[in-house]
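Once you scroll down, you'll see the structures, which are given as structure tokens.
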Structure 1
């Protein structure tokens, strides 16, 4: 066990004992959460992502939960993905194996 981990556990136990004995009030620790902004995707970006995961427009549309016409419009630059679709695209960029890992696409 590392010294830092041991010291952290020891400190936590000491604080818990002091709290139980009424000697110390526990702090309400809050973490700051930052959500990464959604990126914008151009037509060529979307096609590149689709090709990277080796999907036809039909399979990609099914995976994304949209129609083939929507994927066609994205890739033609007539339309752009919105919030949830942008988030899924960003996840695919980070991990192109995501569709298979989560068994959304079975090859």
Structure 2
């Protein structure tokens, strides 16, 4: 019985240590994400996403954070949403040849 209690205690200590590490990693991801997705990058990314028919609700949700882009308002969910938008834009953006074709045919004017 004593051996089981010791094992339980060690597992609880390990869980606490892992929880602290996960929290530190999440904080680090948010901090790096806030730096990576600066105002200009967010604006460009969200404009591209809107042109590619990404969810307008999600775009507006992130746009609301423009005036308060700091650690008090930006969380892990926000950064992962921006990463998802970035992947969506990357996968759905027309390639260079398509852009060149639009330009040559006069369809690239907006």
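Read-outs throughout are calculated quantities, based only on the coordinates presented, and are distinct from any laboratory measurement. All of these numbers come straight from a predicted model, not from anything done at the bench. Cβ atoms are built from the backbone, for glycine too; each structure is taken alone.
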Matching 23 (relative contact order in percent (Cα under 8 Å, 6 or more apart), computed) against labels 1, 2 points to structure 1
For Rg/Rh (Cα atoms, Kirkwood Rh), structure among 1, 2 ranking highest is 1
For distance in nm of label points 7 Å out along Cα→Cβ at positions 48 and 64, structure among 1, 2 ranking highest is 2
Matching 4.9 (distance in nm of label points 7 Å out along Cα→Cβ at positions 32 and 56, computed) against labels 1, 2 points to structure 1
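For distance in nm of label points 7 Å out along Cα→Cβ at positions 8 and 40, the calculated result is 5.8, so let me know which of 1, 2 that is.
Answer by label: 2.
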One of 1, 2 was used to calculate helix-only ellipticity at 222 nm (-39500 (n - 2.57) for each DSSP H run of 4 or more, over all residues; to 500), yielding -17000; that structure is 1
